[in-house]
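Peer 1: Structures given as structure tokens follow.
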Structure P
Amino acid sequence: MEERILKEGIYTGIQLSKYIINKCTNDRQPISNLQLQKILFNLQKYFIINYDKKLITDDFEAWPYGPVIREVYAEYCSYGSMTINEKYNHISINSSIRSKIDPIISRLRKRQPWDLVEDTHRPGGAWDTIYKNGAGNKKIIPVCLIKEKEN
């Protein structure tokens, strides 16, 4: 049963972002676009490492402040460093997936944005390997590299 659910549990960055934003807003702990990107990356990393599969269909790119899903950034960049206080209707995330991601979201949203950035900038990590002091700016971070370097 678990394996079947995980096969079905692939979401776009925007779908998962709406769920995360709803959860954080409803819990009265709204997050910024920067925090959202780092939460998304950590959720992707968790699924790649623990289930050998992507949770999010979109690719992450190596941007100056860490891994970014371009479409999600474009959707929420107008907020700048302010919190995103949106509420969305009809966001459907499988309950098995929610039980895995909710604790990660709750833990990471309490961290300062720049601490989350520092985590993704770890020397030798997936972002660092691609970004290479700017030479790899906005290049895709391959899933195999996330599994190898973030494990």
Structure Q
Amino acid sequence: MQTAEEFIQHLQLEQHVEGGYYCSTYRSDTQFDQTRSLWTSIYFLLRTGEVSNFHRLTADEMWYFHAGQSLTIYMIDPQGAMTTAQLGLDLAAGERPQFLVPKGCIFGSAMNQPGFSLVGCMVSPGFTFEDFELFSQQTLLAQYPQHGEVIERLSRKI
């Protein structure tokens, strides 16, 4: 079985601003508009103790489970309701190998067990950092105090 460090090295992953490690793998040659490809895809990896901090995209993001431990995707919809999805291969436990995070949701993720989680993420229309919004803990706690425990775990004090 491969380790997180082997995946980081062989897939040439680098640290992501939201937490964890990533590498851009594909960018559609077909353009959605003047500034974005029709779709983009990355590898994304979390290790024990790392999280994907709460952020928002202006496009849908499909997550695909590849290896390691399952993870939970936490989403706050535009009305402020929080939902979760389990990404993994234990179908009997409610996990699914792929899941769509709708555009406009504030979302982040964390592993369910120690180890690592390797996933793929496809964004359509294609990802650009101009469409990426990372949230501070203070901002989210002011807007959604009812989700304080998860917000404190999946956001940074900036």
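Rule-based calculations on the coordinates, nothing more; no lab input. This structure is a prediction, so every number in the text was calculated from the model and none was measured. Cβ atoms are built from the backbone, for glycine too; each structure is taken alone.
Peer 1: Distance in nm of label points 7 Å out along Cα→Cβ at positions 40 and 72 computed as 2.9: which structure among P, Q?
Peer 2: Attributed to the structure labelled Q.
Peer 1: For which of the structures P, Q does the calculation of relative contact order in percent (Cα under 8 Å, 6 or more apart) return 33?
Peer 2: Only structure P yields this read-out.
Peer 1: Let me ask something else. The value -3000 for helix-only ellipticity at 222 nm (-39500 (n - 2.57) for each DSSP H run of 4 or more, over all residues; to 500) was derived from one model only; which of P, Q is it?
Peer 2: Computing helix-only ellipticity at 222 nm (-39500 (n - 2.57) for each DSSP H run of 4 or more, over all residues; to 500) on every structure in P, Q gives -3000 only for Q.
Peer 1: Computing log10 I(q)/I(0) by the Debye sum over Cα atoms at q = 0.15, 0.24, 0.27 Å⁻¹, for residues 48-95 alone gives -0.49, -1.11, -1.24 for which of P, Q?
Peer 2: It traces back to Q.
Peer 1: Assuming 0.95 is FRET efficiency 1/(1 + (r/R0)^6) of positions 104 and 136 (r between Cβ atoms, R0 = 30 Å, to 0.05) as calculated from a single structure, say which of P, Q it is.
Peer 2: Traced to structure Q.
Peer 1: Supply the structure label, taken from P, Q, corresponding to P(r) over Cα pairs in 10 Å bins from 0, in percent with the calculated value 11, 44, 36, 9, 0.
Peer 2: P
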